[in-house]
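Have a look at these structures, which come just after this line.
Every number in this text was worked out from the coordinates using simple rules, so none of it is lab data. Every value quoted in this text rests on a predicted model; they were computed, and no experiment measured them. Cβ atoms are built from the backbone, for glycine too; each structure is taken alone.
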Structure P
Amino acid sequence: MRAEWTKLRTVRSTPWLVLALVAALVTVAIMATGSVSTSRCPSPAECFEDTTKLSLTGVWLGQIAVVVLAVLAVGGEYGDRLIHTTLTVNPHRSTVLLMKATVVCGTVLVASTLGVAGSLLAGRILLPGNGFSAANGYPPVSLADGATLRAAVGTVLYLGLIAVLSLGIATVVRDTAGSIVCVLTLLYVFPMIAALVADPVWQERLQKFAPMTAGLSIQATTNLDRLAIGPWPGLGVLAGYAAGAMLLGLLAFRLRDA
């Protein structure tokens, strides 16, 4: 694990990607919560805005940095052939890959925690000035609220699972650019296809099994009955994708030549 951490932190792109993750989460939160207002609603109390989810909107952009970071942890070694040295030092391939996943996921979880905390702080500061105040029926964004705490913790876990998913796919594909395209297609194209389906029944089914749509249901704190899938079951769908990708990655890593 120490060796994998040394490799990850000494890659020049790693600190920039970690910074990009935190910056994306906080910056988009500032933009989203600073631009929305109750002035366009029939009355301030009739906006029905999920202020917690709005504060966490930056995950849509920040997850790209997570994908790139996780893919480079594998694709970079294949690109410069360092993987041969790694397996010479430690021929136990399953251990190598699991330690990579642990180090990458741990890094993402720490950075995500900082980014999510900054996002919620931005929402707590900016939203009351735009009409989303306690006087209008919108309590301040606070981790003391159970639903907000669940959304915050769930968002951190979501980004950690995205890292595991990306690492697994990168191990199977073994090409940096190809792996990034595969993961981003899975995340962003799936919801677009679901949105184009006219049949509401099939649209709901696709939303239930789209990794990003299902996973981000964990951020919802209001109107849960309108979700295609519940918050924790939705995160479970993403966990299933991540586990499947890691299983395929382990099999490919053990059975193929380096």
Structure Q
Amino acid sequence: MTRTAMVNYHVRAAERQAYHIDAGGVVGNIVSPEHAVTEVQLTDVRTDGEATFDQDSVGFLSAPSTVAAFGQGNTWRDAYDHELRILLTREVGATEVIIFDHTVRIDDPNATRKPARNVHSDYSPEGAQHRLIDILGEEKASEWSDGHYGFINVWRPVEHPINSAPLGFVRPSSVAVEDWLLLDLIYPDRRGHIMGLVGNPKHEWVYQSRMTPDEVAVFNIYDNRGKPSVAHSALDMIENPTITTVRQSIESRTLVRYGD
């Protein structure tokens, strides 16, 4: 069954656009560039079709965790990182996995980190290279660059199945090179950038309905051998209006090394 959702595409402009993060020194306050609110059709891979990491740069997997609560303390992190290393070694063929960030998002106006409601990918090629050096240092980053490496995110619901604002993805095969825009991220103390996506009626959107805490989405952000980055965004939709649980998720950012 085809479903629909609203997304916030980016728009072209004469000058480079930017997100101002923690604007005015207020943590969680974001000033956004202009968006184009667009209705898109979705393929639910739970009931119709599929998406695989090899073909679509995103895969949906059953991956129960021993960790049930992802609080601000780090008592859960060692166990969860161990599970993610096993998962990525098995599912994508990684020979080395470094987990360098976990972000818990809550769909609440008062939350510090809310679902990202813009169609984007996390790194440009330049940004990925800078991040590689930040994580490994220049000498080891040079060594990894001679081989095959990538940045992969792992997204999991927390506490309840996702009923609102699920995470959706655009099949890379439906995206043209010119659909991407470079966007600045301006923090109080530094500047970075991401890739934003401009709307195109050829885009094919996929998601998995009612994902549970026992399921994950594994998706490619950057690959130095050319595997496409996948554009993604929280989708403005509600699966069942009688359910009122708040969408919570954890997104883990990883750097992986391949043996080939």
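A few notes on this one:
- For 2.4 (distance in nm of label points 7 Å out along Cα→Cβ at positions 151 and 207, calculated) the corresponding structure among P, Q: Q
- Which entry (P, Q) yields the derived value -4500 for helix-only ellipticity at 222 nm (-39500 (n - 2.57) for each DSSP H run of 4 or more, over all residues; to 500): Q
- Read-out distance in nm of label points 7 Å out along Cα→Cβ at positions 15 and 79, computed value 1.9, structure in P, Q: P
- Structure responsible for 24, with relative contact order in percent (Cα under 8 Å, 6 or more apart) calculated and labels P, Q on offer: P
- Of the structures P, Q, the one that 18.4 was derived from, the read-out being mean count of other Cβ atoms within 10 Å over residues 95-102: P
- Read-out distance in nm of label points 7 Å out along Cα→Cβ at positions 55 and 87, computed value 2.2, structure in P, Q: Q
- Ranked by distance in nm of label points 7 Å out along Cα→Cβ at positions 39 and 183, structures P, Q are led by P, which has the greatest value.
- Parent structure of the calculated result 37, 20, 14, given that semi-axes √(5λ) of the Cα gyration tensor in Å is the read-out and P, Q the choices: P
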